[in-house]
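See the structures that follow.
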Structure 1
Amino acid sequence: MSTKVAEHKQVVRRRKIDQLSKIDKFAQRRAQLANSALRTLAELGYARTSLREIAQNSEFSHGVLHYYFRDKVDLITYCVRQYKATTITRYDQILTETDDVRERFVTGMSTSLTQDTDMHRLWYDLRGQTMFEESFRDDVRDIDHSIERMIGRIVSQCAERAGLRLAVPSGLVYALVDGVFQHALLGHLAGDERAAVEFPDQLGALLDRLLV
C-alpha cells in the first residue's frame, strides 16, 4: 500500500513539474514575441499597428501572435510593461552607486532620450490612448505609478545626499520631470537638434528648484 502511495505522489509531482515547465515556456515565448514586435509598434504607434501588421514585419505568423496574445491591446500592453520594467530596474541601479546620483540620473535620462526615442514615443502614445480606450487604462496607470515611484526614489536620494529636502510632493516631482522630458522628446522627434543638447541643463535646473 505504501509503495502505491509513493508511486502516486511521484506521478503527481511529475505532473506539477510538467505544468510549471509549460507555463515557463509559454511566458518565455510571449517575451520573445513581444521583443520581436517592439520595433514595429514603436515605429508605427498604436493606431496604425495591428497583429497582422506586426506579423508582416517579423518572422512570426499572424496565427502564432494571436495564440499568445488575445489582441493588439494585450500585446502592446505587455511590450510596454516589459520595457518599462527594464527601464525602472536600470534607473533603480543608480541608487546603489556611490557616484553622484544627480549626475547619473541626468546623464541616464539624456542618453535614453536619444537612444530609446521610439519606445518613449510609444509609451506616450499608449498613455494618451487611455483617454479614450478603457481596456488597458488600468495597466497603463499601474505602469505610470511605477515610474512615478522610481523618479520619486531617485530625486529623494538626490535630496538626502545633498542634505536637502523635496520642495514639493513626490507626485508633483514626477509630473514636472515627465513634462520636461516629454517636451524635449517632442522637440527631438521634430528634428530640433537643440532639444537633446539642452535637455540635461533643463533637467538639472529643475532638480535644483525641487531641492531646498
Structure 2
Amino acid sequence: MDTRAMFSLSYGVFIAGVEEGGRKNACIINTAVQATSNPLIMHVTMLKSNLTTQMIRKKGSLALSVLSLDCPLSVIGDFGLRSGRDHDKFDGVSCSLDGNGNPYFEQNTAARMSMNVSTMIDLGSHCLFIGEVTEAERTGDGKPMTYADYRTLKSGGTVAAGETKPPQKRWVCSVCHYVYDGEIPFEELPEDWKCPVCNQPKSVFVLEG
C-alpha cells in the first residue's frame, strides 16, 4: 500500500487552544471539519498523547484558530514542535479568550471558532472530538493556509493567492553562493564555463531545491 496517496487529501493548519486548571496550552493540528450546518457541528482530530488533547478531554471544550498564509512558520514551530509539558507556549504571546476561557488568536488568522465537545472517540493514536460550535467569527481577510501550503513554504517554495508554487530548482556555487540565473540551461553550459563571481569551475555548483 502506498500511504503517500493520503497526501492527496486536503487538510488545513489550525491552532487548537484550551485553558484547564488555570493553565493555557495549544498545539498545531491539521484536521478540523464542519459536519453539519443545523445544528452547527464540527469534528476535530488530535494526537492522543498531546498535552492539549488531554486537557481538552478534561475540560470538554476548545478554541480553534484558522491560520492564514501570512502566518510566520515560527508560530507553527512554537506551537507544533514544542511540548507544553516543557515550555509555556503562551509566555510573551498575545491571545484572546473565548466564552469558555480558551485561548485563540486574531493575528495571522482567517477565522476562529469555539466548540463544546459532546462526543469523544478513541481512534488509537488519535482522539476524535465532536461538538457544537458556540462561537465563530472572521478574524482576517487572508487565505486560510492548507497543509499543502505549509509543506511548500517549509521547503522554501512560495504560495500566491489561490496558487501554490513548489520550490524552484537552482544551481548554486558552493564557494561564493552565487545563484545561476542565465537563459541557457545550466546543464548546457560549456565545461570551461566559470562562476562570474569567484571564477570557480562549473563543477563546484550544486543543485538545490
Structure 3
Amino acid sequence: MKKVFILAIFSIFFACFPVNAAEPVDPVDQFLLAQKYKKGDGIPVDMNKAFYWYEKSAKQGFPPAQFETALFFDLGKAGVKKDYVTAAYWYGQAAAQGEVNSQYNLGGLLWEGGLGLERDMEKAMDWWFLAAVQGHVGSQHNLGYAYTQRGKQDPEQFKKAYYWYHQAADQGAAKDQWHVGVFCENGLGVEKDLRSAIYWYRKAAAQGHTDARERLKKLGY
C-alpha cells in the first residue's frame, strides 16, 4: 500500500514538469545553445542542431537568431537548401528591428535577386542606407558603388557616391580610401584636388592597396 502511495506521489510530481524540461525555451538561451553547437563550445560541432535552435529562437523574434537562420538559407549551409526568398524573410525580420548585418545582407540579396527573389535595387539601397547611418562600412561602400553607377547617367549622383565612400574611408576601409582618391583626382562629385587624392592614395597604399600604390608611382610619389 505504501509503495502504491509513493508511486502516486512521484507520478503527480513529474507530471508537473515537461518531458523536455532541460531544453531551453527562452530565445536568448536557445540562441546561445545554437552558438555552442556551431562553435563546438564544450560539445561536438553539430550544424544541424545549431540550425534547429537558431530557427527556434528566430521564431520567437530574436534578431541575432533571425540573422543566423537567414544565413543558412542564404548560403545553403548544413544541408539546408539555398532559398533567397526565405533568407530575405528572416533577414527582413531582423532588419526591421535594426539588426545592421541583416540590413546589409538583405540589401545584397535584393540588389542581385535570383532563386525566386525579385530584384529591387531601390529597396536594396534603402536597407543599405539604414545600415550605413549606423556606421556599417560595407553598406557605406555599397551605397558609394550604387551612386557611382547612377552617376554615369546623372553626374549629380557622384556627390552622393563621394559622400558614402568618404564615410567608409574615414573608418579606415582601404578600398574606399582609394575611391575617394580617384574622385578627388578626377573631380567626381567634388572639386579636383590632387593633394587630397594623394593623401587618400597614401592612406590606402599604407594598407597594401595595390591600385593606390600603382597610382602613386604614376603620379611620381
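Read-outs throughout are calculated quantities, based only on the coordinates presented, and are distinct from any laboratory measurement. Since the structure is predicted, the reported quantities are computational estimates derived from the model, not experimental observations. Cβ atoms are built from the backbone, for glycine too; each structure is taken alone.
Compare distance in nm of label points 7 Å out along Cα→Cβ at positions 28 and 84 across structures 1, 2, 3 and report the one with the greatest value. List each step's numbers first, then the result.
On the way: 1: 2.8; 2: 1.7; 3: 3.6.
When distance in nm of label points 7 Å out along Cα→Cβ at positions 28 and 84 is computed for each of 1, 2, 3, structure 3 gives the biggest number.
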request  = Match the computed value -21500 of helix-only ellipticity at 222 nm (-39500 (n - 2.57) for each DSSP H run of 4 or more, over all residues; to 500) to one of the structures 1, 2, 3, and report its label.
outcome  = 3
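A value of 5.1 was computed for distance in nm of label points 7 Å out along Cα→Cβ at positions 36 and 188; which of 1, 2, 3 is the source structure?
Computing distance in nm of label points 7 Å out along Cα→Cβ at positions 36 and 188 on every structure in 1, 2, 3 gives 5.1 only for 3.
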